[in-house]
Structure P
Amino acid sequence: MEKLSITVPFIYRAEVVMPRRRKSQEVPVLDQVTVTIESLDSSELKQSFIVGQTEFLWYKNSNWIVYHETVIGQKPREVTIEELIDNTSHRTDYPYSCAGAAAPFHNVWQDVITENEALIANCNNWLKDVHQKKEDIDFRNWKFDNKNAVVELIHEIADDLIFVDGILHRKVGEPRYEVSITSKGNGLGSTNISVTTEYNINLSANAYFSANEFEEALKIAQKAADLRKDPEENRNFNPEQIKVLIPEAVMLTPEAFFNR
């Protein structure tokens, strides 16, 4: 295992009072922070689950899958160490406005909200457009900035990333079965069993089942479909099966999540 140090340039917002001014104004400020992303060999890891073509790796009591760069109209592709560094530390012009697998820190500062957000306007600045650091700004009063919040977010993103055999992976939740109802009005719709790695807060704990509980999920789905009088073609009960390779990786507790 190797730890890679990556320099992440970023922009934060500051509310300052300039010389000979009474009112404060917002200014974008350029800074940088160093994060660490672990790089491992696949021989160091075991598979925890397999769902279709997706392999889940088990590391630090968490599940990890390949983090694909996904662009509409293009085939999802893997991301290498070199590409991520080039799109981060070297300030390459990543062509999209939002972060992606190939540039996970790109423009993330635009989404940072703090308790002082009401005091400042939304500031959508790109790295290529901002060159002033704090020491370059002539100000009379530095009232507020959201630097710490941006730095915290960047570290959180880095903590959910690893490289395996040089390919970027991201931390994901435990794969689980989800029972849901899709309504189209007039009593029409479908009852579904799907596989997901996240909870939908619009559902309840009763909608989720661990990798070992497919039969239980099927019973609940069938009961719901019977009550709704769904025709057979609207009963989608054949998701990719979750294959368990590490039994202790099955730890799903929906009640703990929904009762927070």
Structure Q
Amino acid sequence: MQKKSLVLVGILLAGLMTLAASCSSELNFDWDDHYRYTETMQQTIPFVGKQTLMIENSVGEIKIESGAQSAIEMTATKKAKHQEDLSQLHVEIQETPTGVEIRSVHPEHQSTKWAVDYVLKIPAGTGVRIDQGVGEISVANHQGGATTVKLGVGDLKMEHIQLTSLSADVGVGDIILKNIDSSVIEANIGTGDLNLRLKPDASFTVDAEVGMGDVTIKGFPNMNLSRKGFIAHSVNGMIGQGSGKLHLHAGVGDITVRPLE
């Protein structure tokens, strides 16, 4: 009975690894060859008295960093397979009482025909909410409020960031968080690796778990962690005094947390 159980576990692991590999290979698609027609627009969006920025985008790249104090500087590049498709793709900007909402708008169920790349310079203190289907997201050199990122397929990279809280969710891809200063960091990934670099004096209560993979947390001068699991691994405890909250989860992949060098 034990031998049969081990064989079944082996088959399951092989299948999951094959699935993870096939999903990762899809991320290497050459978008520049896929979309032949482009159109770039630049716009300055007033942001006086506002606190939040929301972005919804089906396919593309999003790059964000801190900029002017009273406005958002937006460069949006629309891309399409055909010229007639490009004319049906729009960037919609809407002001709300507390912020600004930016959306890529296209006919329903035809998102693979288009993509929009955004480069945004936003005021310090801005809280950000991003919801993207496929593509890359990078946020750098920003001091802001509560930030939420949801990405279906692609990589998320954030570095040199100071936030009140961070929640990141990626379906398939990698999450790279470097020099993140936040009292709450929550990151979830379905298939892929989660790599986190914190200040050596970081202080968090840690809850990290992977369904299939490994969890590595080491190098901090003050740690009190417990580890358990064989195929699924979990690490719980504290880094430093445990004043913040660090919650990390990966379905298939590795979690690595180390101090900045």
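Give the label, chosen from P, Q, of the structure having the highest value of mean projected area of the Cα convex hull in nm².
Numbers: P: 18.4; Q: 16.1.
Sorting by mean projected area of the Cα convex hull in nm² in descending order puts P first.
So if we calculate distance in nm of label points 7 Å out along Cα→Cβ at positions 164 and 212 for every structure here (P, Q), which label has the highest result? Walk me through the intermediate numbers first.
Numbers: P: 2.2; Q: 4.0.
Across P, Q, distance in nm of label points 7 Å out along Cα→Cβ at positions 164 and 212 peaks for Q.
When relative contact order in percent (Cα under 8 Å, 6 or more apart) is computed for each of P, Q, which one produces 15?
Values: P: 23; Q: 15.
The read-out comes from structure Q.
Out of P, Q, which one gives 15.9 for mean count of other Cβ atoms within 10 Å over residues 52-59 as computed from the coordinates? Walk me through the intermediate numbers first.
Details: P: 15.9; Q: 21.1.
Comparing all candidates, it corresponds to P.
Rule-based calculations on the coordinates, nothing more; no lab input. Every value quoted in this text rests on a predicted model; they were computed, and no experiment measured them. Cβ atoms are built from the backbone, for glycine too; each structure is taken alone.
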